[in-house]
1. Quick check: 1.6 is what I get for distance in nm of label points 7 Å out along Cα→Cβ at positions 7 and 31, calculated from one of I, II, III. Which structure matches?
2. Work out relative contact order in percent (Cα under 8 Å, 6 or more apart) for each of structures I, II, III, then name the structure with the largest result.
3. Quick check on the output: 11.5, 31 is Rg and Dmax of the Cα atoms in Å, for residues 23-70 alone, derived from one of I, II, III. Which one produced it?
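Each value in this text was obtained by applying a stated rule to the coordinates, not by laboratory testing. Owing to the predicted nature of the structure, the values given are computational and were not obtained by experimental measurement. Cβ atoms are built from the backbone, for glycine too; each structure is taken alone.
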Structure I
């Protein structure tokens, strides 16, 4: 499995959509955390985006997971940046092996 860092970018205009969709989005992330697909996730303090750390077989599998995010379906995400990430130390390092 590969670890991916996914950065969501939000437009200020999507705040109302995000507020309405947030309960479903958090239920989705909680389910993925329970199964070990999301290692960590959370919004930036300025409200401009979020960082999600995933474990997936490859980028295609990750993209299929991301399509299921209620935020994506609602159009609340204005952009994403996805990078393979190799945590070498700390709590997430064991997942990079």
Structure II
């Protein structure tokens, strides 16, 4: 299993500029649903090694939560060509996430 890198907000913003597509996974450590979602994101990262994927504890990027209007965690921000095209809150299954990623 791959280990997803912790990103700062600046690294996320750079990935939006530099990569055609990237993903930013937001969580909090005490969230039980986040623990399950984290495992799913790890599988996605292993399946798509070419896709830049970062993660951050939302407690440390609160301004991002405000600016992106994050409603809850876990949250998966999926950007394509510099625009956030999906904010995924319901991590139904890996195939569901792969469909959202495209």
Structure III
């Protein structure tokens, strides 16, 4: 049963990653496009993708891991300073993305 729950959690993690990070990337790139900047196929797109992955990581570690299939040991939230550092880094990358265009 434990192996099945780990496998199901990994599938859930990947599906949520593609949905949440993909929607976030599309939404932020849409805002940039409204200002005439398309960062999708530039180094800015890489920065934007990395920022979405960081935000997803924080969301997963602080919220989503407690609602999934896996109920094993080691499930804990990120510490507040780490969360603030990661979210700040992600926001910085989002702001930096149009300038890398």
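1. Values: I: 2.9; II: 1.6; III: 4.0.
Traced to structure II.
2. Values: I: 47; II: 35; III: 40.
Largest calculated value belongs to I.
3. Working: I: 10.9, 31; II: 11.5, 31; III: 13.6, 44.
Computed on structure II.
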